[in-house]
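The following blocks contain the structures, represented as structure tokens.
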Structure 1
Amino acid sequence: MLRLKLATDPRWAELVEGNIQDVLTDHAYCEQKAASSAISLIIRYPDLTELVQEMTALAREEMEHFQRVHNIIIQKGFTLGKERKDHYVNQLATFIRKDGHNPHLLIDRLLFAAMIEARSCERFRVLSENLKEKELAEFYRELMASEAGHYTLFIKFGS
């Protein structure tokens, strides 16, 4: 796993349980953004055939995750709600070079995506181990494995 400097406190799961509607809405939008990011890489780098193939599969998988989260939202009697700004992602994005002609821009984007996926993996592990609602904990255990594959995919292309 990417060695994240700070681990998520397991007590965070208690905050999640107290705000499950907001967390599920945020999670759904994160899945949608991950799919959009994969599509963006396809559009920016159409000549990188292997990248295009992998990002196509990733976009499809992320939208499946979006649908699964949305189904949980519906099952709980909630609606999707409005998207909120993600301060963590926005702050992280400030480190991506802005020069569109820089050959290292792809590396920046891949590392950015890997870091986001690694944090998601780590947080899903915390949820899978600490949520009282067993069905939701199992759901996050499944997604944790998926996210681990995602961040390693981005690392593979970035190296």
Structure 2
Amino acid sequence: MALNDDLSVLRDTPLFSQLPVDALRLVAFGGDHRNLIKGDTLYRQGDAANCAYVVASGAVEIFWTLGEREPVSQGVLNRGGLMGEIALIAPSERQFTIKAVETSELIRIDRDVFHRLMSEYPQIAEMLRERIQQNLGELAVKLSELGSKFR
């Protein structure tokens, strides 16, 4: 993908949509591309995490597994979808398994690039905090719903 294509994708990503063009360029220049074909697994729940991914084209499905149960789909991400943003802050484990549902291109964003972005554009730290808070709230609701099914 060309730089302008990457910038367009990043503008479509909620975490980055409010950033100035210079900040988006920093992410785009620091990002690597990864291609998946239908059925490929990007990563598995429990894997070590040191980066995030943005869907540039195609689509990926998110799966969550509780114990020994079968994985449960949590939805599909298309262009602009962000996965693994917690890894941008600190080392962590992947919370979901991600699989390509069609041929897809992803932009890989390293933690080091993101830390540089936060030092140059501190407002992104607050946006990330809000996004993580929202994600944790949604996860708590889903866990509560699952818990009621097993009582």
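To test your reading of the models, identify which of 1, 2 gives -0.59 for log10 I(q)/I(0) by the Debye sum over Cα atoms at q = 0.17 Å⁻¹, for residues 32-79 alone when calculated. Among 1, 2, the structure yielding -0.59 for log10 I(q)/I(0) by the Debye sum over Cα atoms at q = 0.17 Å⁻¹, for residues 32-79 alone is 2. Starting from the value 26: which structure in 1, 2 was relative contact order in percent (Cα under 8 Å, 6 or more apart) calculated from? Structure of origin is 1.
Kindly point out which one of 1, 2 the value 1.4 was derived from, the read-out being distance in nm of label points 7 Å out along Cα→Cβ at positions 24 and 88. Derived from the structure labelled 2. Upon calculation of Cα Rg over 2.2 N^0.38 Å, for residues 64-103 alone from the atomic coordinates, which of the structures 1, 2 produces 1.33? Here the read-out was taken from 2. Taking distance in nm of label points 7 Å out along Cα→Cβ at positions 16 and 112 as the criterion, the top-ranked structure out of 1, 2 is 1, with the highest value. 1, 2: which one has helix-only ellipticity at 222 nm (-39500 (n - 2.57) for each DSSP H run of 4 or more, over all residues; to 500), as calculated, at -12000? Computed on structure 2.
Coordinate-derived values only; no laboratory data. In this text the structure is predicted, and so the values were computed from the model without any measurement. Cβ atoms are built from the backbone, for glycine too; each structure is taken alone.
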